[in-house]
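These are the structures in question, set out in turn.
Read the figures in this text as sums done on the coordinates, not as results from a lab. Everything numeric here is computed off the predicted structure, so don't read it as measured data. Cβ atoms are built from the backbone, for glycine too; each structure is taken alone.
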Structure I
Amino acid sequence: MISDLDKGILIQFGKKLKFFRQSKNLTYRKMALLCNVEYADIQRYETGKVNITLLSLAELAKALEIEPKDLLDFTQL
């Protein structure tokens, strides 16, 4: 079971991911083509429905041409 605090972290991460994806004008499908992550998983990450793995985090950052740490910096949005 995911606690409310953990759910909040997933939602913050999702907002950050969505911000970067939209700033690059990428749809879920276009982003999925750039990395080894299913487009449906990208949607789930952005809505905070699932916990991301480190490997997926690295793939998404590579597709967005940013550092993985940028996706984890919740203080800037």
Structure II
Amino acid sequence: MAKDTRKMVVKVNQNVCVGGGLCVLSEPEVFDQREEDGVVALRTAYPDPSQYDAVLSAIRKCPSRAISVEYED
């Protein structure tokens, strides 16, 4: 089977984020929180492949489902 070479693109919806911070705990190199209200902020929309599992874990943990990913060829 061929290795998947698609690039992950992380998306966040700041309008639904409740500021739980579980994303930052999962992958602090990809996610951050705004100082004023704790809402999710992206450090990068294009994580390194070594971070993909942690990003997917952050998605599963997000209480408001504010994080999603898409894949580019």
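Values for this structure:
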item: Computed 14.1 for mean count of other Cβ atoms within 10 Å over residues 11-18 - originating structure among I, II; result: II
item: If Rg and Dmax of the Cα atoms in Å is computed and equals 11.5, 34, the structure in I, II; result: I
item: Highest-scoring label, criterion being relative contact order in percent (Cα under 8 Å, 6 or more apart), among I, II; result: II
item: Origin of the derived value -5500 (helix-only ellipticity at 222 nm (-39500 (n - 2.57) for each DSSP H run of 4 or more, over all residues; to 500); candidates I, II); result: II
